[in-house]
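What follows is a set of structures to go through.
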Structure P
Amino acid sequence: MARDGGFFKRLTKGLSKSREQLNEKLETVFAGKKEIDEELLEELEEILITSDIGFETTQELIETARKQLRRKDINNPESLKQSIKNQMVSLLKPREGRLPIDDLPIAPYVIFFAGVNGVGKTTTIGKLAKNLKARDKKVILAAADTFRAAATPQLALWGEKAGVDVIAHQDGSDPSAVVYDAIQSAQHRLADFVLVDTAGRLHTKKNLMEELKKMCRVADKVMPGAPHEKLLVLDATNGQNALMQAKQFHEAIGLTGLILTKLDSTAKGGVILQIAHEFDLPIYLIGVGEGAEDLQNFDAEAFVQAMF
């Protein structure tokens with residue numbers, strides 16, 4: 001997941017829908033304008049809000065631009081555009097999260113993956129497992145989604161692709177028992193990581209949230225301090241709804257970070273700015289395509305550059 005030559009190329013390709021929508025609108029508004037006036041600022045504000053950047057985030061970006069204009073720090077549409085880009089980077093930079101891959105504070109490092117159905121949890125876990133294995137890390141996958149019939153075979157397939165072991169129980173069994181066995185097994189085998197796939201659950205279903213809490217308690221019993229990460233996987237195509245999911249899951253289990261998937265399938269990539277504005281949580285990874293190499297560390301500067 002380190003940067004390589006194709007990193008920016010993949011990111012740019014993955015964000016093409018978001019970029020096309022944003023740039024097309026900006027081109028129209030900025031065309032032929034030689035100076036910044038209130039009308040231009042209002043039109044820019046509308047574009048940012050409709051790009052899923054969110055009302056409050058947009059207000060802050062525009063208000064900062066107004067102050068810069070009064071101070072004469074910006075004086076033409078091009079410098080205004082650059083100001084918005086710089087502000088976006090400043091907002092996102094503190095949200096860059098990194099998994100401690102080469103300097104693990106403890107092993108096995110237990111990571112729970114939560115989220116509603118269909119966000120791409122299992123696929124994300126499979127991609128991450130493949131990337132970790134490529135860096136000579138010993139990984140164990142825990143098939144703790146015992147409700148969805150296809151979940152365990154799907155994870156097993158990813159385990160096979162990545163060349164890592166999968167701990168699974170029968171469909172319908174207690175997911176906490178899977179967590180218990182997976183961590184114990186990882187301890188015996190001196191594994192570096194345990195990646196736990198949990199059942200997709202609606203953030204509004206209290207009983208399922210309670211079950212997730214129980215899984216966390218069981219992890220802590222078998223290995224004090226586990227899980228070391230509780231990551232919420234969000235589908236970027238959900239736009240505003242992703243914010244409500246993050247809020248509910250964070251309140252329930254105390255998230256340590258976020259992963260955004262399907263950025264290549266949406267024009268709503270701007271939702272990352274809204275999430276960064278609203279939650280004091282790192283964004284660890286973003287998914288910008290189908291392959292394991294398309295699961296990338298979140299990089300604020302590269303992201304904003306690709307968005308424009």
Structure Q
Amino acid sequence: MSPHVDLSNLAKVYATPKGPAVIVKDFNLKIAKGEFVTLIGHSGCGKSTVLSMLAGLSDITEGAIVLGGKELVGAGPDRGVVFQSPSLLPWYTAFENVMLGVEQVFFTASAEERREIVEYYLTVVGLGDSMHKRPAELSQGMRQRVGIARAFALKPKMLLLDEPFGMLDSLTRYELQAVLLKLWRENRITTLMVTHDVDEALYLSDRVVCMTDGPEAEVGDIIPVSFPRPRERQVVMDHPDYYPLRERLIEFLEIHAHKKKRAASTIPAAPATPLTEPLPTPATGTGVTLVTV
């Protein structure tokens with residue numbers, strides 16, 4: 001059976017005054033339909049670059065991405081994207097922010113059907129009583145709930161999450177992880193999430209993909225996570241495989257952190273500005289071909 005998502009020999013190269021900067025090289029990953037995969041690695045290793053290419057927000061230098069048997073070219077509504085900071089239109093309510101994408105994707109549905117879709121997903125994420133508030137009236141966690149609702153409301157073929165809980169406090173992060181798992185379990189949308197949180201990766205994922213440090217980052221290790229679903233945090237943490245898997249992930253990250261330091265120490269002159277992941281800039285509005293959340 002062919003994979004639902006196939007990232008084949010991906011490369012991303014930027015032109016710089018000092019020559020080509022190779023951020024990602026020979027990146028290969030296959031994801032099954034309905035699978036939840038997490039991409040983990042040190043800051044600047046290229047995680048968000050891979051996600052950005054998959055979202056169609058960044059051009060692919062080499063290689064190809066196939067989703068559902070179709071090679072991707074540019075952005076499209078078949079991918080729902082959630083960034084670390086939700087890109088909500090401040091003059092729209094939560095309801096209107098979600099409806100904006102729903103109207104574009106489900107333009108053949110009746111107004112009542114579209115309203116039901118928006119209200120359903122906002123209620124599921126816990127905003128049933130706040131859906132007519134504007135972003136300025138919502139907390140950071142509530143705004144991120146709107147972003148999650150908007151992504152699932154599009155019913156995309158794939159969900160892309162770029163550290164969606166990175167700006168939240170621990171309690172809110174745990175709450176939204178549970179919300180995400182509930183929606184994912186009900187919809188089984190193929191998901192790729194970028195994170196630097198080992199515990200988050202183990203709690204949410206079917207597999208954890210470890211990236212080597214850049215430049216020329218690639219897949220360094222793939223760790224299956226077989227905790228039974230549906231998952232409860234404490235049950236997962238009490239599982240006998242939890243801490244061995246956690247140690248394996250931390251060991252991978254530590255080894256590559258040491259390699260990075262050794263590489264830096266061999267440079268005789270002052271180190272150049274380190275390469276960092278180019279952050280995709282969400283659109284100020286929502287286009288017909290992409291809704292970023």
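Every number here is computed from the coordinates shown, using simple stated rules; none is lab data. Note that the structure is a prediction, hence the values are computed from the model and not measured.
Observations
- Identity of the structure behind 1.19 (criterion: Rg/Rh (Cα atoms, Kirkwood Rh), for residues 19-170 alone, calculated), options P, Q: P
- Structure responsible for -11000, with helix-only ellipticity at 222 nm (-39500 (n - 2.57) for each DSSP H run of 4 or more, over all residues; to 500) calculated and labels P, Q on offer: Q
- Structure from which 34, 57, 9, 0 was derived, P(r) over Cα pairs in 20 Å bins from 0, in percent, options P, Q: Q
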